[in-house]
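Novice: Below, each structure is written out as structure tokens.
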Structure P
Amino acid sequence: MPRPVLLIAGGSRGIGASTARLAAARGYDVAINYLSNAKAAEEVADTVKQSGGKAVTLQGDMAKEADIVRVFDEATRALGPITHFVFSSGIGGKNSRLDAASAATIREVIDVNLFGALIAAREAVRRMSTGHGGKGGSIVFLSSIASVTGGVGEYVFYAAAKGGIDALTNGLAREVAKEGIRVNAVRPGPTKTEIHEPGRLERITPFIPMGRAGEPDEIAEAVLFLLSDAASYVSGAVLNVSGAR
């Protein structure tokens with residue numbers, strides 16, 4: 001039985017890296033996309049290999065269509081047909097109220113978090129859908145609890161992008177439900193990753209009902225559940241993993 005092949009966009013650090021390590025331990029081969037930190041990506045790949053899986057690292061900017069298509073093609077050439085896909089690429093942008101945000105910041109956040117997810121989802125469907133000759137698969141997006149709370153005073157533009165992810169999850173799940181593909185998302189709350197500006201996590205932790213930030217591995221557990229056959233009747237779901245925030 002061949003191992004399932006998981007491509008993770010943004011797999012070199014944070015939640016993406018934790019997802020890669022956990023997936024490897026559970027029998028996946030993993031393609032790890034990264035933007036600039038090749039060393040971090042290679043370290044994650046080494047962990048995957050130590051768990052008995054195959055791994056490949058693939059540089060690519062998830063805000064650029066050509067890079068996204070190339071990463072999917074290279075992952076397929078290296079590991080075989082992609083059966084599972086996680087979109088974990090994301091940036092928060094410079095924190096500010098919307099009326100203080102530059103157009104460049106807003107554009108960058110939308111391009112990485114939402115435009116990239118849409119193009120990546122398109123490419124995943126083109127390869128997985130039984131309507132395109134594929135064998136089906138599972139897609140999980142990383143949304144954010146900011147899509148519910150609105151990112152007030154910090155990054156309404158980021159929250160809006162993640163609200164787009166929620167809509168994408170809902171619509172695409174219905175669109176491909178009869179083509180062998182499940183589509184779900186996880187909404188992390190504040191989590192100990194590098195996406196936060198210095199000091200932000202400490203500042204907002206008192207407002208988290210559980211009184212602590214999440215660990216990347218806790219988010220990865222939810223991602224792996226939604227990827228897995230244990231969630232075989234789950235599609236179109238957006239799961240809060242947010243410490244009750």
Structure Q
Amino acid sequence: MIKKRNSLDKAFDVIFSFREDSRHLLNVQEISKIVAIPQSSVYRYVSKLCERGLLQIDPSSKKYRLGMVLFELGSIVYQQVRVGEVMLPFMKELYEETRESVFLTILDKDRVVCIEKIESNSMLRISVERGDVIPLHAGASAKILMAYLPEAEQDEIIRKKGLEKFTCHTITEPKRLKKHLKKICLKGYAFSNQELQEGARAIAAPIRDISGHVIAGLCIAGPMHRFQSHEIERYKKIIMDVSIRASQRLGLTRK
């Protein structure tokens with residue numbers, strides 16, 4: 001049975017049609033022929049895609065081409081892939097030093113996403129999957145990213161997403177959270193004590209790009225019985241050292 005295409009499928013078909021032309025320039029008639037959609041419908045899709053910046057009109061040929069929004073999205077994906085590739089050796093080093101789970105997180109608008117991980121071999125460990133979404137206000141791997149956002153963005157996230165309570169240790173008061181985030185910036189690392197999961201502790205440090213902007217969070221996490229005071233101090237020094245060297249590898253020239 002042939003699957004019926006809905007409007008979203010057809011809009012994607014219009015975008016993907018530009019792979020069929022070596023010049024990547026198409027008019028409505030050419031798109032209609034490639035995707036087998038009536039010209040009147042193609043015109044509606046093209047108009048809406050232009051409004052969103054996914055397509056644009058080429059001034060010289062008056063034909064359509066892919067818009068800069070797709071380039072911007074592609075640049076984001078490229079940056080994420082590059083960060084993951086550059087960071088993996090540093091994550092392995094951190095794992096070898098601690099034998100705890102190591103995660104790499106990035107900020108995706110108003111949420112935090114895990115893009116790389118190395119799990120501990122211990123039977124009792126903290127597990128996060130690639131692609132898992134982590135709330136910005138809870139857990140070291142997320143707080144390290146929220147802490148370096150402009151205050152206005154922090155306020156907007158708190159207003160929009162709220163401060164959900166996951167355990168009795170989760171910070172749910174806006175004023176207390178913002179004070180806590182300022183301390184993170186001053187110290188240069190984030191610590192989490194059972195904020196997302198009972199019995200779990202974590203430490204995270206910022207990863208910066210060539211301009212000094214925080215683009216990722218490097219985190220080690222494990223059960224609290226292996227994160228006692230002396231381990232925490234040791235892990236803190238290790239992860240801050242690794243994060244500085246990793247940032248330098250990404251182009252940062254200053255600490």
Structure R
Amino acid sequence: MTLHVAMWSGPRNISTAMMRAWENRGDCSVIDEPLYAHYLARTGLNHPGREQVIACGETDWHKVAALLTGPVPEGKAIFYQKHMTHHLLPDIERTWLTPLTHVFLIRDPREVLASYVKSRPTVTAEDIGVLQQLEIFDYVRTSGGEAPPVIDAGEFLAAPEAQLRALCALLGIAFTPRMLQWPAGPRASDGVWAPYWYDKVLASTGFESRATREVHVPAPFRGLIDAVMPAFETLFAQRLRA
């Protein structure tokens with residue numbers, strides 16, 4: 001019996017640290033943002049390392065979908081797929097999502113924005129992926145008949161072991177303490193964009209708690225936050241409580 005876990009997150013979340021946790025289980029193969037090359041090729045957006053991402057990735061989403069729903073690489077029991085919600089563009093047909101087991105990783109959009117603008121000075125609602133996250137969540141819930149798990153990054157970092165134990169129980173797999181700590185440094189599984197985005201996680205050896213702070217939203221971005229907060233609040237109401 002194998003398990004294909006699709007973890008849907010927006011950018012500037014704990015998604016890469018979460019990928020580290022799953023890869024460190026020992027029974028799990030991981031893949032890092034497999035739809036990124038298609039996303040960049042299709043949109044023409046100028047992200048850091050754009051040409052390298054396209055050259056090293058797969059730009060045909062049909063082939064990506066076949067990989068993600070096929071045999072687990074390396075003969076492992078679990079195939080953990082780290083996805084960015086905005087990479088699932090409207091032109092990508094959705095029915096291939098049905099065989100996967102979906103989990104949603106959310107973060108307060110105000111915190112996402114504060115982190116995102118440090119790397120890219122311009123940002124739109126589509127860039128931070130919250131609206132797409134709710135769209136995917138609704139599709140999965142409708143097609144599967146029940147709501148998939150939702151993990152809030154802030155609550156997760158306050159109690160990572162309890163949250164991971166609860167998630168593993170929901171997914172029908174054993175929790176292992178190996179998910180809480182991992183060796184620092186790069187991985188062969190990291191996307192080629194790691195040098196642009198992964199500084200903190202490359203130095204990490206586990207999940208790090210974040211101090212609670214009031215996030216100030218600059219005036220030019222308040223309309224963006226107003227547009228995405230209802231979607232975030234809908235997902236937040238569904239969050240896993242451990």
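Novice: Output the label of whichever structure in P, Q, R has the greatest value of relative contact order in percent (Cα under 8 Å, 6 or more apart).
Specialist: Working: P: 19; Q: 14; R: 29.
With respect to relative contact order in percent (Cα under 8 Å, 6 or more apart), the highest-scoring structure among P, Q, R is R.
Novice: Given structures P, Q, R, which gives the highest value for distance in nm of label points 7 Å out along Cα→Cβ at positions 73 and 89? Working shown, then result.
Specialist: Numbers: P: 1.6; Q: 3.3; R: 2.3.
Once distance in nm of label points 7 Å out along Cα→Cβ at positions 73 and 89 is worked out for each structure, Q has the highest.
Novice: A value of 24, 22, 20 was computed for semi-axes √(5λ) of the Cα gyration tensor in Å; which of P, Q, R is the source structure? It would help to have the intermediate numbers written out before the result.
Specialist: Values: P: 27, 19, 18; Q: 43, 20, 18; R: 24, 22, 20.
Structure R accounts for this read-out.
Since every read-out is calculated from the coordinates, none of them should be taken as a lab result. Note that this is a predicted model, so its numbers are computed, not measured. Cβ atoms are built from the backbone, for glycine too; each structure is taken alone.
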